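What follows draws every value from the coordinates through simple rules; no lab data is involved. Since the model is a prediction, treat every value here as computed from it, not as a measurement. Cβ atoms are built from the backbone, for glycine too; each structure is taken alone.
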Structure P
Amino acid sequence: MLVLTYKSYSSFFKKACQIYKIYSAIYTMVNVAVIGTGAMGRHHVRIYSELENVNLVAISDLDENNGKILAKKHSCNFYKYFKDMLDKEAIDAVSVVVPTKYHKDVAMYCANKGKHILLEKPISDNIDGAEVIIEACKKNKVILLIGHIERFNPAIIGLKKQISSGNLGKITSIISKRVGLFPSRIKDADVVVDLAVHDIDIFNYLLEQTPEKISSNLGNALIDDRSDYANILLKYDGASAFIEVNWTTPIKIRTLSITGTKGYAELDYITQDLVMYETNIEKEFDSFGDFVVKFGEAKHKMIDIKKSEPLKNELTHFIDCVKKGTRPKVTGEDALEALKVCLKVTGDKH
């Protein structure tokens, strides 16, 4: 006869609760909404409508015509004003995809309403605004994920694994190139805040530190009101990093190369290809007794990357964080560090 003691019953009950919590997190529907459905926001809408255990409740945008068409296409409600949407709908989490200058006001309102937030990068156009957003989310105990989408690019995830496993040795330099034509959708940011912020965040992520020194050259080539090109040199502890960004190149290029003491890697953000080159060296003494290093032919291989849409990976991660109450991969603090570097590059002290 099986006799359950209080101790064994308590242990069984505890395990049952843990299992229930796991399954509940997996299968619970999360009600979401999107604020701002422009060039980027409409992709948030599309992906949310495709994700399992996600209920796209509503969207809001000041453009009523396009907003209503999008809402009808994805079978959700439309609101011109996001405050009306949050007051009238049962919403757990929101994507905030509005111009950067509105990030603080919109994010704070959502946080004070207790809504978990995916806020598109950059976190703000100034440090004070970023800090206010972070504090509001902490105060209201809501998750804040900043949309630095390249963190969710499978090629970057693969590169980070290569670095963490020691396959590149000690990193000495990183070079990135992020160039193309001027995007008409960008109304309130220069090329540094719009483009270079991606690479700054990736450098900080790969090197697990922030830069000690910053120097740059930027200016206006084709547009008058904002910088449309920049060359940025960042000095980290033990490594240097260089960023070229512009809105003046007739083709779109998104690449990164990284050099370490054991190898070299090339990455293409667009194709999600990652190639590793293994350094082949021999250390010996020459006929004069001097120490020399001889390089052999480098071995290279294409790293197997399971390609996928970075934005879908990002939104899936956000929903997972909401369900489980876990810390997001890109925190407000991470985004603030990237913003600080951007503002130092542009000379903006705020």
Structure Q
Amino acid sequence: MTSAAKAQLIRQLARLAGFDLVGITVPGPLARVAYYRRWLAAGYGADMRYLHRNVRLRAEPDRLLPGAKSIICVAVAYKRADGYVRPHPPAPTLATDAAPAAAGGEPTGRIAQYARGRDYHVVLRHMLDQLIQATRDQLREPFQARVFVDTGPVLERELAAAAGLGWIGRNTCLLNDRLGSYLLLGEAVTTLDLAPDAPAVPRCGRCTRCVDTCPTRALVQPHVLDASRCIAYLTIEHRGEIPAEFHRPMGEWVFGCDLCQQVCPYNARAPLGRHTALAADLVPAHVDLLRLLSLRSGDYRRLVKRAALQRASRMMLRRNAAIALGKTAATADQVLVALAAAARDREPIVRAAASEALARLRGR
């Protein structure tokens, strides 16, 4: 079977496995590695020290597997019904002064779309394993494969762009002209000789909605993200105290942020995700901030079970809840009492966040 025929077979099997996009690239040196090195040197990786490790492996993905000849790149769309909002001109910020209230009148925090369904690491890994096994069954020839889902020293977006799945937009997300940017990525490095796909052509035009919308100015310029200012990083990856300058711009986000994707025109017309596990409502879009602030260990385990939400520790979610409560519209007694108690918490990051929120509410 020719390399082109094998590639076509894998595309068919990938779609049968449930992937929305599939493309193939070669595991040669990546063109954007120089940019990645400059990005790290500028400190834009914040305190994610793991990004500095194995840079050579990221730059030369053929080193990930002896004899590697091809990389299969896949994506699954996960857009939900609230995946697009019309930007508010001039849109310097979408953060409001008040966290929205739930049906019962309690202030609520927001969860990024990708974290509301089942943990995508598990889902996509299983799908990739299925794809590799189906390929073995069909080809009946020996080959090696190593799969990745947001794990390992892999520059996922660069590989996906090289494989034609989309282009890297100004918000640094992978963008597909049909499915938008709500995409979860995976890769399989293999010794199979497969005909590669052509890279996609960038199609952002002159649009800068994502850059203009970011309330913390994390997008310091188009295509350049300073992670230390990004709400997603601050709420998910940052383990310590969050600088007070970001508390107000963070708005009601307590895990991740979708703002730069919500205003993208390509997401306006993108279809909703169809994968049932990823579309499941394991975690609500809006969570009760008072309950999150007082989250106990057992409740935390139930909340994050089988979801990507477990990336943030219980203390981090409580810290994030305290910050969001500092933006509540009214200084209700229950909010003030809860924050006052949290300001005496034994966890330093919770104490600091609650104290700052309390000071803001009392000052107002």
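So the values come out like this:
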| item | result |
| --- | --- |
| Ranking P, Q by distance in nm of label points 7 Å out along Cα→Cβ at positions 148 and 276, the structure that comes out highest | Q |
| For distance in nm of label points 7 Å out along Cα→Cβ at positions 220 and 260 computed as 1.3, the structure of P, Q it came from | Q |
| Structures P, Q, by relative contact order in percent (Cα under 8 Å, 6 or more apart): label with the highest value | Q |
| Parent structure of the calculated result 81, 79, 36, given that Cα extents along the principal axes in Å is the read-out and P, Q the choices | P |
